[in-house]
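Taken together, the values in this text are just the output of simple stated rules run on the coordinates, not laboratory data. Values in this document were obtained by computation on a predicted structure and should not be read as measured data. Cβ atoms are built from the backbone, for glycine too; each structure is taken alone.
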Structure P
Amino acid sequence: MSLKIKQIDYSETPAVSEIPDIRNTDDDCALYVGDNLSVMNQLSGFLSGSVNFCYIDPPYNTGSKFIYNDRRYSTNDPVWGSHFAWMEFMRPRLELAKTLLADDGIIAVSIDDYEQPYLRILLDQIFGETNFISCITTCRSNNGKGARGNIATNHEYIVVYSKSKSAKVRGLPDLDLESYNKFDEHGEYRIDGLFRKKGDASLRTDRPNMFYPLYFDDLGRVFTENVIPGLKEVYPVDSQGIERRWLWGKDKATAESWKLYSSPKGVVYVKNYFDRSKRIKPKSLWVDNRYLTERATNQIKEIFGSKVFETPKPVELLEDLIDSHTSENALILDFFAGTGTTAHAAFNLNKKDNGNRKTILVEQDAAIDPSHVAYENGFRVISDITQRRLDWLVKVHKFKYIRA
């Protein structure tokens, strides 16, 4: 398959009109090369308020010798101490990200313990405290790594904010098929909750019209009338003998009695039927072997031949993050593109659900140190690494992208 790249030479800072708009093409991804602050400023000229989801994995400021600059320390700031330089670096980029986001857009930022509190402060100031969605904790390693305080750290965070209250977290597909362990003519289902009301306003006196007899048989079928000989009668009375009430009135229970199930002892439940379109609320703790850094490293070695980037994220982590936080037609931005994992994840999701997600990547053309393994593998600037994954996707899959 021939490589599809539309090359545009920006020897000078390009005018806004010269930057290609991926929304007007049939491409899966646009890769913009240059300082992300400059590029996003230009993109804001025609993409302001258009991005549905932004994910970034910025420098964590660990002081390590990575392929990119991970040392931004201050020495004398009276308020923020050594973190001020990193905050100064991140602030204008986050402000531009907010400009690019749609009103219902969401931003998710990977970070570790060192800068997480300061990232939260920045995001509170820029996006507003009330637009905080979650701080997801992800397990990055089963064994952990050495850290201060003699604690082996095996987690990172993904801090999530919305641009406004109109944003909605889409949720993850309900894939717990084993729990749907019963079947009837309406499909697979599981027993999901008591039909007898619990808690506040659950007494017979609270809703007298919801206190009535139900009838059940040995097959678990439930009826609102004693229509078959041998049916057993049950009222919404709890184990303490207190008269409660049902969840539904009798008319609704009659019309939808097929959604009810009774145990042999007459405990009535509501059936929860399996629906492939159903989504469940993501939890704040993400623990899955698919999210481990070791998995990401293996993926990098498969694509690049060696570990040319120190801090990759597994494509499955990004798939689940994108899938749970935005729609199948989302415009996605990653302005710390790294190895291009975000575009890979969005493309994989499109193949799974026939979506039309498009990804905008931004990566700098900073020179790679000759002593780095990436240089030894033929990469001269960091964006070369990003482009290599995109080229790999073109070769292995029907992937299309533009580069500017």
Structure Q
Amino acid sequence: MPSPRPESALRPGEDPRERARVLGLMRDAALSGSPPPVDPRPVISASWQRVRDAGLDPRAQSELPLLEPDDLEQRRAASGLEPLLPLLRARLLPVAEAAAQIMVVVDAEGCVLWREGGVAVRRRADSLRFVEGSAWDENSVGTNAIGTSLVVEAPLHVYAGEHWSDGHQPWTCAAAPLHDPMTGRLLGAVDLSGPAHTVHASTVALVDAVARLVEVELRLAHEQAVERLRVLAAPVLARLSGPALVVSQDGIPAAAVDLAVPGRVALPETLQAGDVWLPGLGRCSVEPLPGGWLLRPDANRPTSQVEPTHLVLDLTGHPPQVHVATASGRWQHSLTPRHAEVLRALARSPEGRSAAQLAEDLFGEGGSRVTVRAEMSRLRRTLGPLLQHQPYRIAAGVQVELRESPPVPPGPA
């Protein structure tokens, strides 16, 4: 699927100072309830509404504590992004330093894992607590390129008055999300940020191009790992009788015998050896292999007897999660914000939603149906028979429970 088109706040040839002035007036009007001189971009308007609903004061600076050094190192290791740093540094750091900006890498929750660039701009970022170990998601600091790009899962430029926080007005930021190309899972984002006078309309396109290059590298590395697992699995499978499947640690099949090979197996995040129920396979015995798992379905138990019967969509925590219970077991899966929005729309519409309706639910009028179809394809890799199409809906017979936090009263304008 082609990447969403990078969206810049500044058109080529446009006077940045005049644009910043207009955006400042636009924001002032939005906060006071007055008619704005120009309408905010839809992606900005939607973000402002989210942070307003969350009760985030635009005049307050985030007071969330920074991660302790040990916790930051654990976050870095868990993100899986550290092997990508040499490529990101080679492609983006020279640009950041030449433009008096910083390069920032965050995880899927918006935690700043690495921040690199010139001394002067890093000092300015320090004054905003824009440092390693800080939270830079929308719920923590409001509308910004990093946090908002993680929500919409698309490359985004946020300039001057488009930021929600007062302290971010003198800044320009361009971010692009990073996805696992095999599973579609959101890994984090990469960003170039700096003082507003360093703005350039093409920066977001550059950041997005590098993010796509990173995903190509990830795909190649994953394919090599699956091939190594396939070679390792061959003698193991040759000794077995009955159906068996070898998958990578993220559920991508490497080899199988006496079994139709699925596109991907949704594995529990804390999978361990033993007897486990897995969507699409039913009850399986699970054994660890170097770089993956050996799955042996119980051929005597028809899959139809253990299909999911109860789905809980829990939007009260971060990240949101889906919990599935069946007659033979339970499993859960963490959701990206976009996938949580999709499932919430389907949970509220048992009769189903067309691609056009879902596009409007997620993005407003004129939303992309292509993006909706791609997101539904990713979701179906995880939820399998739970989701049906034409129209998109949660399968008949599945009991759905939606858990949401009560709305927060709006804060001061």
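Kindly point out which one of P, Q the value 22.0 was derived from, the read-out being mean count of other Cβ atoms within 10 Å over residues 166-173.
Q
Say we calculate mean count of other Cβ atoms within 10 Å over residues 198-205 for every structure; which of P, Q gives the highest result?
Q
Which structure, out of P, Q, was helix-only ellipticity at 222 nm (-39500 (n - 2.57) for each DSSP H run of 4 or more, over all residues; to 500) derived from, given a value of -11000?
Q
Can you spot which of P, Q the value 24 was calculated from, given it is relative contact order in percent (Cα under 8 Å, 6 or more apart)?
P
With Kirkwood radius over Cα pairs in Å computed per structure, which member of P, Q shows the largest figure?
For this comparison of Kirkwood radius over Cα pairs in Å, the top structure is P.
Of the structures labelled P, Q, one was used to calculate distance in nm of label points 7 Å out along Cα→Cβ at positions 206 and 286, giving 4.4. Name it.
Answer by label: Q.
If you work out mean count of other Cβ atoms within 10 Å over residues 190-197 for P, Q, which one comes out largest?
Comparing P, Q, the top value of mean count of other Cβ atoms within 10 Å over residues 190-197 belongs to Q.
One of P, Q was used to compute mean count of other Cβ atoms within 10 Å over residues 118-125, and the answer was 14.4. Which one was it?
Traced to structure Q.
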